[in-house]
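Read-outs: derived from the displayed coordinates by stated rules, not from any lab. Note that this is a predicted model, so its numbers are computed, not measured. Cβ atoms are built from the backbone, for glycine too; each structure is taken alone.
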Structure 1
Amino acid sequence: MRYRIIPVTPFRQNCSLLWCPDTMRGAISDPGPELDKIEAAIGEEAVTVEKILITHGHADHAGGAAELSERLGVPIEGPHLADDFLIQAMGKQAQRTGLDARTFAPARWLEEGETVTFGNVTMDVIHCPGHTPGHVVFHHGPSKLLVAGDVLFRGSIGRCDGPQGDHMALVNAIRGKLWPLGNDTEFIPGHGDMSTFAWERASNAFVCDFVEY
């Protein structure tokens, strides 16, 4: 699998273009509302986008999904149904953040243990609540790559002070569901630089192996 990170919105949210190099068919993960920039990257990489993938229902990650779906004529998959209340409140999120965000109805809500596909690529869906109750992440085992959304960052973890946030649920999801994927797993966070699980387990003060709860 190949990928290109496309930072969008004033929040510098990491939208990702993911694609199968054999077929040049792919997906857009977390299209924040800066669509011309996203479409330019799609054109530069000559990828045919099959679908839009959403990790969670915050406007900087999902606010552009409705319009991009219409522009490209592709379905939206994700997040988990537990984030529907955030998606339905996209208008209020837009007022609060200043982003041009719209609500949407995904073609498919995602559950733990399901997969998403594009081209010849299959990614595993992992439900990681805490930052939001319906947050999911996407893992491609052969590439040892995780699209993490706002679950995990280099040196930090997602905020849990929003509606239905849960700090311990997030910590338990990271340690119990992500670490077993392997220390050599690299991840694309929702904001900021990429990192590896090995680095986070050694250095991340929130979830490193030396922190006890």
Structure 2
Amino acid sequence: MLRYVTVPVTAFAQNCSIVWCDHSGKATVIDPGGDLPRLRAEIARLGVRLDAIWLTHAHIDHAGGTGTLAREECVPIVGPHPGDQFWIDALPQQSAMFGLPMAEPFTPTRWLHDGDTVVIGESTLRVRHCPGHTPGHVVFHSPEAKRCFVGDVLFAGSIGRTDFPGGDFDTLVSSITERLWPMGDDTVFIPGHGPESTFGEERRSNPFVGGT
């Protein structure tokens, strides 16, 4: 059984998710943007074993702590899509721009592509490439748990910004309507910021993609 807790990190209150397989106790951290002592304390409290890091995209608030955590815990970095290589390369500049601790450089152990799967313990999640916020953004979908970790593609009542380099509004809307909506109205999504919602609720009421 897949379980998760959400831990807001950094001054951007980014929703870092600790996701684990209840049977095996193996865990992954999705988007460790920073505040690593807090994340380690939560992992210890849960009594799970960190097995990997998964990235939805490489903006500093989502990826800033990745290199350090991977090195110190000796775990692989999985994702995002290769389209975000330039954002990974720019992590030191992103750190300086926002006055955050210097991000340690890293190279993903495995790049992800649309249709891939990722495994944590006995749970398998599907990967969808959802560009628009960044070119290499991916999401992680568990059909069994009816949960999707969407990073900054979609929020409760809003969508991701498209004014950063590589962003595109029409591409983002297509990612949402063509790749997220088919996952089902009853699927709960965990966004990169703010509260959870369901795809059905956003199809009905989101001012940017409602009615699509």
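With respect to distance in nm of label points 7 Å out along Cα→Cβ at positions 93 and 109, the largest value across structures 1, 2 is given by 2. From 1, 2, which structure was FRET efficiency 1/(1 + (r/R0)^6) of positions 101 and 117 (r between Cβ atoms, R0 = 30 Å, to 0.05) = 0.35 calculated on? The read-out was computed on structure 2.
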